[in-house]
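> Next up: the structures, one after another.
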Structure I
C-alpha cells in the first residue's frame with residue numbers, strides 16, 4: 001500500500017508549536033513575540049539543536065534544516081506586511097506625508113549609504129563592494145520595526161509616523177539598489193549611468209502599469225465577488241491581488257514586496273478595505289512569525305564565537321552610526337529630541353533586504369564570500385537585538401521627554417492638582433488657538449497639549465494653559481486628568497493621530513466625550529465608527545458658512561437662513577453615518 005505524506009509536515013508542526021505554545025509562553029515572561037520567534041528560530045535551526053543531531057539522533061525530529069525552503073515561504077510574511085501597510089495608507093495620505101517620506105526618508109537612505117560606503121572603502125573594499133554595502137546596510141527591517149510599533153500601539157504617534165515614513169522610502173529604494181547591484185555585476189559597456197536610467201525607467205513603467213490596470217480591474221472584480229456573498233471567493237480575490245501584484249513586480253526584477261504594497265494602495269481606495277484587513281491579518285501575523293524564525297535560524301553562532309570581537313564591534317558600530325544619522329535628520333525635520341532618539345535607535349538595525357542584496361552581490365562576485373557571510377551574520381544579529389534596543393530606547397525617550405516637558409512647561413501637569421470639568425484640546429495650532437480663545441471668553445477652563453516646543457513656549461509666554469505633550473499617548477492624557485475632563489477636542493490635522501486617539505480613549509476612558517476634526521467624509525465616518533461622539537467636517541462647515549453669507553447678501557431672512565443651514569448640516573451628517 002502506497003503511503004502519502006504532506007511535504008514539510010515536520011517543519012509545519014514545529015512552526016505551529018512555536019507559534020502556539022513557545023512564543024505565548026515567552027510572551028508571559030514579558031519577552032516580545034518578535035524576539036520570541038528569533039530565539040526559537042535559533043534553537044530549532046541547523047546552528048542550534050541541529051549541531052547535536054549526529055550525537056543525539058532523535059533531536060533531528062526537532063530541527064528545521066531546510067533553510068532555503070523556510071526562507072522562501074517566510075518571504076510571504078514581508079509581502080503580506082507590505083500589503084497591509086499599503087492597505088492602511090492610500091494615495092491621498094501618502095501625498096500628505098510626502099515631506100516625511102520623500103524628504104526625511106530619502107535623506108536617511110542617501111546619507112547613511114554614503115557614510116557606510118565610505119567606511120567600507122576605507123577598510124580596503126572595492127568601489128563596487130563599498131557601494132553595495134553602503135546601500136543595503138542603510139536599510140532597516142520593516143518587518144521587525146513595524147511589528148514592534150503595532151505591538152506597542154505606537155503606529156499613529158510621531159515616532160510611528162516618522163519611522164514608517166523612513167521605512168516606506170527604504171522599501172521604495174530597494175528597486176534602484178537591486179538594479180545597481182545588477183548593473184555593477186554585469187559591467188555593461190554602455191556605462192553605469194545609462195544602464196541605471198534604463199532600469200529605473202523600466203521600473204517606473206511597471207509600477208504605473210500595475211496601478212493604472214489595477215484601478216480598472218479592482219472595482220469590477222470585488223463588486224462581482226461581493227455580490228456572490230461568498231467569503232471563500234472574497235478571500236481568493238484578495239490573495240490573487242496580493243500574490244499577483246507581487247509576482248508581476250518580481251518577474252520585472254523589482255521587489256515583490258513593492259508589488260504587494262501597490263496592491264494595498266489600490267484596495268485602500270475601495271469600500272472593501274476593512275473586510276480585507278480582517279481576512280488577511282491572521283495570515284500576515286503567522287507568516288511574519290515564520291520570517292522572524294528564519295532569521296534566527298540563519299545565524300551560525302560558531303562564527304560569532306570565532307570572530308566575537310569584530311562582529312560585536314560591527315554590530316555596535318552599525319547601530320550607533322545609523323542611530324546618530326537618523327536621529328540627527330529627525331531633529332532637523334522638527335521632531336522632538338526624545339522622538340528623534342527613539343526613532344534613531346529603533347531603525348539602527350540592518351534589514352531583511354540586506355540578505356537579498358548581499359546574496360545577489362556574492363553570486364555576481366561583487367562581494368567576497370567571507371565578507372558577505374560576515375555582513376549577513378552582523379545583519380541578523382542586529383535584527384535579533386532590536387527588540388531589546390527598542391525597549392531601552394523607549395525608556396530613554398520617556399526620561400528625555402520628562403525633562404523636555406519640564407523645560408517647555410512653567411508648571412508640570414501633575415502640579416495642576418485634582419481638576420475636573422475642563423476641556424482638553426489635543427493640538428494647539430490655528431484651530432486649537434481659536435477654540436482656546438473662545439473657551440476663555442466664556443470662562444470655560446481648558447488645557448491644551450501640543451508637540452511643537454516653540455508653539456508651546458509662545459503660548460505659555462501669553463499665559464495660556466498649553467503643555468508640551470503627545471496627546472496620542474494614553475499616559476499623557478491621564479496626566480491631563482482626562483478621566484475628570486468634560487470633553488476632549490481633537491484639533492490636530494494629522495488624520496492617523498486623530499484616529500489613534502479616538503480608538504484609545506474610547507477603549508480606555510469610554511466616559512470621556514470626543515469631538516474630532518475631520519478632513520473629509522470618509523475620515524469623518526471612520527472617526528464615528530471608532531467612537532467619536534461628534535465630528536466636525538471642515539469642508540462641510542466652510543461650505544455652510546459660505547452658503548449662509550450668500551443667502552444673507554441676496555436678502556434671505558435670518559431665521560430662514562439658520563433653518564436651511566441646519567437642515568443641510570443634518571443631511572450631510574446622515575450621509576456620513578450611512579456611508
Structure II
C-alpha cells in the first residue's frame with residue numbers, strides 16, 4: 001500500500017562496488033518510477049553518482065533499477081541528505097528536464113481520471129531506445145505570470161473557417177509559444193499550409209508520427225523558445241519549455257476522447273493544463289459542447305461570439321417535408337452541391353416492403369447492402385445476391401436508411417446530365433472544381449472547393465438524432481453547423497428535419513446558442529451531463545454488487561444505474577460530490593491492486609452512454 005514516506009530500494013550486502021559507495025555529501029533524489037503497478041504511485045529514493053551530479057535536477061528523465069529490472073522514471077525532488085544503501089540511478093534518458101508546473105499538471109490529471117501519475121507521464125513521453133551519455137540540459141524555470149490567464153470560447157460565424165481563425169491567431173502570436181490541438185491529421189495538414197511564412201518554429205506532435213520522429217519533436221518542443229506545436233489529441237501532453245496559450249479547435253468531436261485507460265477527454269485536459277501552467281486557453285468552434293456552454297454560463301470562460309446576421313447574404317434554407325431536389329436544382333445554377341449522408345455503401349438498414357419486418361440473417365445479425373443486390377451479414381460471413389423475407393417470403397425491400405451509393409443512384413436518375421462524385425472514408429476525394437456538380441459524402445471527408453459550395457443537402461437527420469446515446473443530438477448539431485459553414489453566404493441549404501424542430505430553427509436563425517440552451521434544459525431536467533457528472537464502472541458481477549452497496553452507504557446523493565448483466569454501473573453525481581467520489585474509487589483501485597485483484601474499468605464522463 002502507498003505511504004506518505006517515500007519507499008527505498010535497499011542493496012544486498014556485497015553488491016556495491018567502491019565506485020558506487022555513497023559519500024556523506026552525495027545527492028539523493030526521489031524518483032517517480034513507471035512500475036506498471038497501480039498502487040505503487042509514490043516516489044522511491046535513489047542516490048546520484050558523482051559524475052552525474054551536475055546533470056540531474058527536478059524533472060530529469062532517468063533510468064533506475066527496480067527489483068530485478070531497469071525502469072524509466074522522473075525526478076520529483078532532490079536533497080543533499082542521504083540514506084544508507086540506496087541504489088544509484090543508471091543514467092539519463094534525455095537531456096530534457098520537465099518543468100515543475102508540468103509535473104503538477106500530470107498529477108491533477110491522475111486525480112481527475114482515477115489513474116496514477118506515472119502512467120500519465122509515460123503517455124506524455126516518447127519511447128527511448130537508450131540512455132543519454134551526456135546531457136547538456138536546457139532548463140527553463142517557470143515564471144509565474146502575474147495576470148490572470150484568459151479563457152475564451154470563440155464562436156465563429158458561418159463565413160469563417162476554423163483553419164483561417166487558427167492561422168490568424170498564430171500570426172498574431174509572435175514570440176509566444178502556442179500549443180494548437182485539432183481533431184485529425186487531415187486538419188493538421190490543412191492548417192500547416194497557411195503557416196510556412198511565420199517566424200516561429202512549427203513542430204508537429206501526434207500518435208501518427210514514427211517513434212524516431214516523435215523523439216526528435218519531443219526534444220525540440222521541450223527545449224525551444226518561440227515555437228508553435230500543432231498536434232492531435234495526444235499533443236495536449238506534450239512537455240514544452242513554456243506554453244503561453246493553448247488553442248483547441250472543435251472541442252465536442254469524438255476524436256478528442258482517449259480510447260485507452262484512463263479515457264480522458266481533451267477539453268478537460270486543456271482546462272487542467274491551463275490552470276496548472278497558468279496559460280491562456282482558447283476554444284474555437286461553430287458549435288461548442290454543452291460542457292463549454294455551461295462554463296460560459298458560470299463565467300469561468302468568456303464568450304466571444306462572432307455569429308452575426310448578414311443582411312441580404314443569408315443562406316436560403318428549406319426543410320422537410322419539402323423535397324431536397326429543389327434545393328439541388330437552385331444551387332446547381334451557381335456551383336457545386338454537397339449532399340451529406342450518414343453511411344457509405346448502399347443501405348445500412350432495410351426491411352420487407354410487405355410486412356415491414358427488419359431484414360435479418362439466420363444467425364440473428366442485421367443484413368446490410370454493400371451494393372445493389374448484394375447482401376451481407378453484420379455478424380457472420382453470410383453473403384448473397386438474393387434476399388427473401390423469412391416471415392412472408394416477399395423479395396421486395398424497403399430502404400430505411402440509404403447509404404452514399406444508394407443516394408448516388410437516385411441522384412444519377414434525377415439529374416442525368418450532372419456529374420456526381422462520391423467521397424467516403426475508403427474512397428476519399430480531396431478537391432473538386434467549382435463548376436456545377438453533385439458531391440455525395442459522408443461526414444468528415446468532404447472535398448474542398450474553391451469559393452465554397454453553392455448548396456448543401458443534409459440528410460438522415462432523424463436517424464442521426466435517434467441514435468441510442470446521450471450525445472446524439474449534440475453531435476448532429478455540431479455536424480450540421482460545421483457543414484453549413486462550407487456553404488456560400490447566399491447559398492442554399494436543405495435540412496432533413498421539420499422546420500419546427502429546435503435544431504432547424506437554430507440553423508435558420510444562424511444562432512447555435514438557441515439549440516444549446518434547449519439541449520441543456522433537457523439534460524438538466526433529467527440530471528444528465530453537463531449539469532451532473534457520470535462515472536462508468538465495469539467489473540465482475542460480484543464486485544459490482546458489493547461496490548453498489550458501499551457507495552450507497554457512503555454517498556447519499558449518489559444515483560446508481562446498473563446494466564442488465566450487472567457488470568457495469570453508471571454513477572450520477574453532482575459536481576460538488578464528484579471529487580470525493582473519485583478519491584474513494586482511486587483508494588479502491590489501490591486496494592485491489594495491492595491485493596492482486598483485477599482492476600475495475602473506470603471511465604469519467606464517457607462520451608457514449
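Only the coordinates and a few stated rules stand behind these numbers; no lab work does. Just so it is clear, the structure is predicted and the values come from calculations on it, not from any experiment. Cβ atoms are built from the backbone, for glycine too; each structure is taken alone.
> So Kirkwood radius over Cα pairs in Å, for residues 290-545 alone, computed for just one structure, reads 21.3; which one of I, II is that?
Details: I: 21.3; II: 20.6.
Attributed to the structure labelled I.
> When helix-only ellipticity at 222 nm (-39500 (n - 2.57) for each DSSP H run of 4 or more, over all residues; to 500) is computed for each of I, II, which one produces -8000? Write down the numbers at each step before the final one.
Values: I: -22500; II: -8000.
Source structure: II.
> Which structure, out of I, II, was percent of Cα pairs over 46 Å apart derived from, given a value of 22? Spell out each step's value before the answer.
Working: I: 22; II: 27.
This value belongs to structure I.
> Out of I, II, which one gives 1.78 for Cα Rg over 2.2 N^0.38 Å, for residues 282-361 alone as computed from the coordinates?
Source structure: II.
> Taking distance in nm of label points 7 Å out along Cα→Cβ at positions 162 and 450 as the quantity of interest, name the structure among I, II where it is greatest. It would help to have the intermediate numbers written out before the result.
Values: I: 1.9; II: 2.5.
Evaluating distance in nm of label points 7 Å out along Cα→Cβ at positions 162 and 450 on every structure, the highest lands on II.
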